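So, here's a batch of structures to check.
Quick note: the coordinates plus some simple rules give every number you see, no bench work behind them. The structure presented is a predicted model; accordingly, all values stated were derived computationally and were not measured. Cβ atoms are built from the backbone, for glycine too; each structure is taken alone.
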Structure I
Amino acid sequence: MNEEKKETNLKLGTYKHYKDKLYKVLFTAINTETKEDEVVYQAMCGDEKIWVRPKKMFLEEVEVEGKKMPRFQFIEEDKSDWQDKYKRALADYQNLLKQTAREKAEFGRFAREQFLIEILPVYDNLKMSLIHFQEDADQNNWVKGIEYVTKQFKDTLAGMGVEEIKTIGMNFDHNTMEAMDNEETEDKKHNGKVAKEIKAGYKLNGKVVMPAKVIVYKLKN
């Protein structure tokens, strides 16, 4: 009965052989031929050989100088393996979560940018159409409707983090603008500033998704 209890209490960890050598129990297994439980253990010094012994024999007592003592005496449970595995698994899981979050954010940004590249020309066309109808806008309900739709467009884009790049009168910025041509000027104050905007440019949360196409003042020789 006691022997049976000892078998069930076998732990993975360090054991001291009755001849004073230390061994590390790696795992237990079942012998497919005898159906007996086997203990697989490794020497912790010297050649570090791996041994296999029936579990019953591993846990039995031996007689040394007239006294009975365990063949292998349990020293300490091996916590390092599962702790290391737990830490590695936790680190891998956290890295996976971070990677998934990054990929999701990148996909979201890519999808928004692609959407804006396709939809912003429509917004630009609406703004351009209003320029041609400014004179009789107050008397034309159709123009008022276009104005309302354009304002809705602007508010929706702003809510998505879209802002229009300021150009007219600003210094030319190659990071946000694309110079299509130059316009000569005799005023030194205007040199290098944007004279006209050919096509509006936009940023999404501070990142340029569509550079503004402009004409830049150039000092006349």
Structure II
Amino acid sequence: MYIPEHFKENDTQKLQQYIRDYSFGLLIIADENGVEANHVPFHLECAEGESLGTLQCHVSRKNTVWQRSIEGKRVLAVFQGPNAYVSPSWYPTKAETGRVVPTWNYLAIHAEGNARAIEDPAWLHRHLQQLTEQQESGMDEPWSVEDAPTDYTDRLARAIVGIEIKIDVLTGKLKASQNLPERNRAGVKAGLEEVEEPHKRAMSEFID
């Protein structure tokens, strides 16, 4: 991913939090069998002494991507936060010089590492609990894996395979009008706050 210096996010803790906030990612693997991308929810595990963390996800046993990751092949996980079109009409400098063009603001995080497939039932059960708790934590009445019959969840767990990725490269790009004059940034922020789409309003929160 091309990242100009003024759009580069170097804070590891921020990048890890972005992964938690936007945890539905894209798992990409490329090998002699070609390139494949799968859309899956991730759980980020950060053990003590582990600088970048470990990503955990699962796929259907019928999805052959897990067989391609058994040998510790290198994979890429991509996470995308809010994004928004930026209109030149929001720049105060438009009326003065006319030297403005449209652009796009967005947040993207790339995590690279070696993957391994996991079929251990205890690991899968713990993973499903963590993934569920991650998503249910904000609910008024959170659902738990234990709420369903054990024989039912055990049967479903046998139909999936876990994938674990130890992150060794973590990069982030936050393009939020940092390269613009302050008054143009203010214009973009105000413009995004006025639109109806929630993801565009969310992007406005990243603009200082």
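Each of structures I, II was scored by Cα Rg over 2.2 N^0.38 Å; the highest score is held by I. State the single structure among I, II that was used to calculate distance in nm of label points 7 Å out along Cα→Cβ at positions 36 and 68, giving 1.9. Structure I accounts for this read-out. Structures I, II were shown, and FRET efficiency 1/(1 + (r/R0)^6) of positions 76 and 164 (r between Cβ atoms, R0 = 41 Å, to 0.05) at 0.05 was computed from I. In this comparison of I, II, the computed figure -8500 for helix-only ellipticity at 222 nm (-39500 (n - 2.57) for each DSSP H run of 4 or more, over all residues; to 500) is attributed to II. If relative contact order in percent (Cα under 8 Å, 6 or more apart) is calculated from each of I, II, which structure is the one that comes out at 12? The read-out was computed on structure I. Starting from the value 3.1: which structure in I, II was distance in nm of label points 7 Å out along Cα→Cβ at positions 52 and 84 calculated from? Traced to structure II. When distance in nm of label points 7 Å out along Cα→Cβ at positions 60 and 196 is computed across structures I, II, the figure 3.5 traces back to II.
Using the calculated result 0.00 for FRET efficiency 1/(1 + (r/R0)^6) of positions 20 and 140 (r between Cβ atoms, R0 = 41 Å, to 0.05), pick out the matching structure from I, II. So the calculation was done on I.
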